[in-house]
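**Student:** Take a look at the structures listed below.
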Structure I
Amino acid sequence: MGWGKRLLAHIRFRGHYRQFAKLNSVSRPEFSTQWQDRWPRLDDNTGHLPYDAHYVYHTAWAARVVAKIQPDKHIDISSYTYFSTLLSAFVPVEFYDYRPADVKLSRLKCGAADLCSLPFSDAQITSLSCMHTIEHIGLGRYGDPLDPNGDQTALGELQRVLAPGGSLLIVVPVGRPRIQFNAHRIYDPVMLEQMLPELHLAEVSLLPDDTSQGLIDNPDHQFVLKQNYGCGCFWFKKPAA
């Protein structure tokens, strides 16, 4: 919002406050309406509900995959915290992050973990996710060590701890492969398959740059590469022993 529009918004806010305070003093006097208690929200009067499409769609995609899997327990490594907290209402969840979350909910366990050295035995986890995280590893953004191969190490760890028959949900930015230091990497989907040679790709969905299209199942590879910053959602499985 520019300076002029913000000034007009403040003037409108003052007028609305005076009008509302007068009405409220008559109809709802049990609620105090004092100027010193004001909390102006000047950017929320929009024609459509704003939201971060990447995080709305990829978490919705992952929740639907977990519903198909129906695991006894799900383990998430460093994905969007809201995903684990909501998912724990339906299945026990363990959530681990380099910076552990101090969240206390039933059926949710939170702890610290380094994605490049996971504290799990080989072939232990049957339902695992790591979403919008791999692309950051090794770039130092979150206090982790600088390492050009950090994403490869992290994917290797996820592959190592996944049990035979288990599922791994990965979400990364996709499009023309490049690094936008120190924010993230953007991947050609083929790169993920090459870095997870023990797994096979069961399902892939794309949220394209034009997010009004919603999720596209099994998108054409060349279409994916034309995206500037698409959201690639990948369901990998480890073959049963």
Structure II
Amino acid sequence: MTYCLGILVKEGLAMMGDTRTNAGVDNIAVYRKLHIFDVPGERAIVVATAGNLATSQTVVSLLSEGFENPDTREVESVYTINSMFKCAHFVGRAVQEAHRMIAPAHGPGQGAGFDVTLLVGGQIRGGRLRLFMVYDAGNFIEATADTPYLQIGEHKYGKPILDRSVTEGNSIADAIKIGLISMDSTMRSNLAVGMPIDLAVIRRDQVKIGLSYRVDASEPYFASLRTSWSEALRAAHQAIPAPPYAAPEPPPSE
């Protein structure tokens, strides 16, 4: 019951996520899934979570409070790691540690329900801006110039707009706009994803959070975007000629 995405362009990184964690008929819950770890000038890191809430809360706490490195016996946290690659690896270890901590609560045959997937994006001083997806097993992949976006959660409805529109050359403003359209497309087709939407932006080589913003249902720009996108889709399909093989049949001769 989540949709989060990250778009990495030359200008910077835009990450966003919805806040719905339960979509029962009479029980809709909201929880922030976009987590910011920011020391301006030193590091700017954003982590988005999808999956079991108990596991993701444990992982986020471990990232902030730290836990012991089994090799060095030193306590490490997201504030002490010195590169984004090591940060992605550290987040993977945090996922494994979270599973170890809550394993007694799993019970037989319950492990799959505690899965979690994360997006980890940001920049640490001396390194470059990067975006990773960390899987439940602790392994991870990185966004590239060929595929400059990553998604987690209920991503299928919002993927087509990203596939057609996102390139490394997009501006941050375009990345935000396309990302919001992707979020809207997902929310229209999946009740498990819902408002408000949390948004964070890191501009390349500024090493700070340039924007942290919550988009709620009453936000004027998002309301206009939803309307404009729906109207543009209707106009587009109406402007495309009908298939020649769908031409009306001639009236029967008498």
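Just so you know, all these numbers are worked out from the coordinates, no wet-lab data involved. Given the structure is predicted, the values throughout are model-derived calculations rather than measurements. Cβ atoms are built from the backbone, for glycine too; each structure is taken alone.
**Student:** Quick one: FRET efficiency 1/(1 + (r/R0)^6) of positions 42 and 74 (r between Cβ atoms, R0 = 41 Å, to 0.05) came out at 1.00 when computed from one of I, II, so which one is it?
**Tutor:** II
**Student:** Using P(r) over Cα pairs in 10 Å bins from 0, in percent as the calculated read-out, with 7, 26, 28, 16, 12, 8, 2, 0 as its value, let me know the right label among I, II.
**Tutor:** It was calculated from structure I.
**Student:** Now for a different question. Out of I, II, which structure matches 0.95 when Rg/Rh (Cα atoms, Kirkwood Rh), for residues 82-209 alone is calculated?
**Tutor:** I
**Student:** Right, next: Work out which structure the value 0.30 belongs to, where FRET efficiency 1/(1 + (r/R0)^6) of positions 58 and 226 (r between Cβ atoms, R0 = 30 Å, to 0.05) was derived from one of I, II.
**Tutor:** The correct label is II.
**Student:** Still on this structure, please answer the following. Give the label, chosen from I, II, of the structure having the highest value of relative contact order in percent (Cα under 8 Å, 6 or more apart).
**Tutor:** With respect to relative contact order in percent (Cα under 8 Å, 6 or more apart), the highest-scoring structure among I, II is II.
**Student:** Can you tell which of I, II yields 0.55 when FRET efficiency 1/(1 + (r/R0)^6) of positions 90 and 170 (r between Cβ atoms, R0 = 30 Å, to 0.05) is derived from it?
**Tutor:** II
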